[in-house]
1. Out of P, Q, choose the structure whose coordinates give relative contact order in percent (Cα under 8 Å, 6 or more apart) equal to 13 when calculated.
2. From which structure (P, Q) was distance in nm of label points 7 Å out along Cα→Cβ at positions 10 and 154 calculated, if the value obtained is 2.0?
3. If we compute mean projected area of the Cα convex hull in nm², for residues 178-217 alone for structures P, Q, which one ends up with the highest value?
4. Comparing structures P, Q by Rg/Rh (Cα atoms, Kirkwood Rh), for residues 58-145 alone, which one has the largest value?
5. Please compute percent of Cα pairs over 32 Å apart for structures P, Q and give me the label with the greatest value.
6. Here FRET efficiency 1/(1 + (r/R0)^6) of positions 98 and 202 (r between Cβ atoms, R0 = 35 Å, to 0.05) has been calculated and equals 1.00, so which of P, Q was it run on?
7. Ranked by distance in nm of label points 7 Å out along Cα→Cβ at positions 74 and 234, which of P, Q sits at the highest value?
8. Identify the structure, out of P, Q, from whose coordinates helix-only ellipticity at 222 nm (-39500 (n - 2.57) for each DSSP H run of 4 or more, over all residues; to 500) was calculated to give -13000.
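Readers should treat all values here as calculations from the given coordinates under stated rules, not as data from a laboratory. Predicted model, so just to flag it, every value in this text is computed and none were measured. Cβ atoms are built from the backbone, for glycine too; each structure is taken alone.
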Structure P
């Protein structure tokens, strides 16, 4: 039985993926691929789920062999929408075991160039949403925002706004993935939006007025003679406009 012919499955979490890769390294297995447990295999593919505990100690163990920079790189890679990100993480760590931080200078390796390109992709989108995200005040005073990013950056954004809005309770919803990032002024946690009952979103009485004031401000500071729609779309792509208050109603 050739263990390399299997597609190995994990439960979808970053910790579970690292534990699986750790086991594959220990058993010297080079997988055909690595996929989330919900992966729908074809008739010609064989999948295998290695039983492993979701042990967070794996982070500390990885830090013994790899730098925090490498750990950040693979975490950003995990957050991408790239189809074969898990296998890419496996190979990046495989090379990093040998080359350590020198791996960042080995641009001749396709694994490295692809990984760094995807890391930058996540980093740039995360940076954009720090400015694009628009909170609205609910009737109970909680701030609420919706977004639809390409990558799974809600974990990075909640951490960012947790630092910026320490005294405010807020909810950020990733519409595409159905994930809610909730901060209750003490800690942040993430839930499936289907498990979080929000029958109807009721905004505060002053929210509509605030939105109109913000739209007026946005139009007022604009200089008609210097308007450049092409330039604006480069900095603020139209795919994000639906959730940006000041441009949401533009055609």
Structure Q
């Protein structure tokens, strides 16, 4: 397993990792899907951020595979075709950025800064939308779909935090709820699978990170089950608001660490 950095007690390592993986399951269950942005900054407070992004990718992929099976056949092939085409270019750009940072020896502080800033920006955007704020309209064209996919590819490769981007793009086009969820599930399954060669090539995924992923993998379905249970018993809006505030605090901590 990946060892936590010096000064991180084991009880906090297991607590933060467990909470982060449970949140992955919660987000994939459909209960507050945007709360997945909390997982990376929380995990990065228990591991070095380059280890955290490598540990969480197989967990995201496993959760995506289950979600695709649950929502099979409900996605929009038209939206998938254009957004995935853009995402391939975005993943290549994101991989190049990671490679350049790794070669310069600045990967860890840069990842802290990028993940922290991305998290803060997305939390601000989500809170703006929750409070009734309007976001710019996105035209329903092939170019807009490809552009949204490319942006998601870059952000997802660097920070695993592209969920809100694709959600906003799809919500803008008034898809039926089951088609919206199915399209999101398939899109991120494809994107996360496409990121695997990049992460393996950059040694962000290693034998140690895979073992750590395997240790915490059983918590993904547990989180999904808790999310389904909460869906019928817990008001989503106040819960998500609390999670976003937690994400903002964790993201601010990562940004401070980078600076």
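1. P
2. Attributed to the structure labelled P.
3. P
4. Answer by largest value of Rg/Rh (Cα atoms, Kirkwood Rh), for residues 58-145 alone: P.
5. Once percent of Cα pairs over 32 Å apart is worked out for each structure, P has the highest.
6. Q
7. Largest calculated value belongs to P.
8. P
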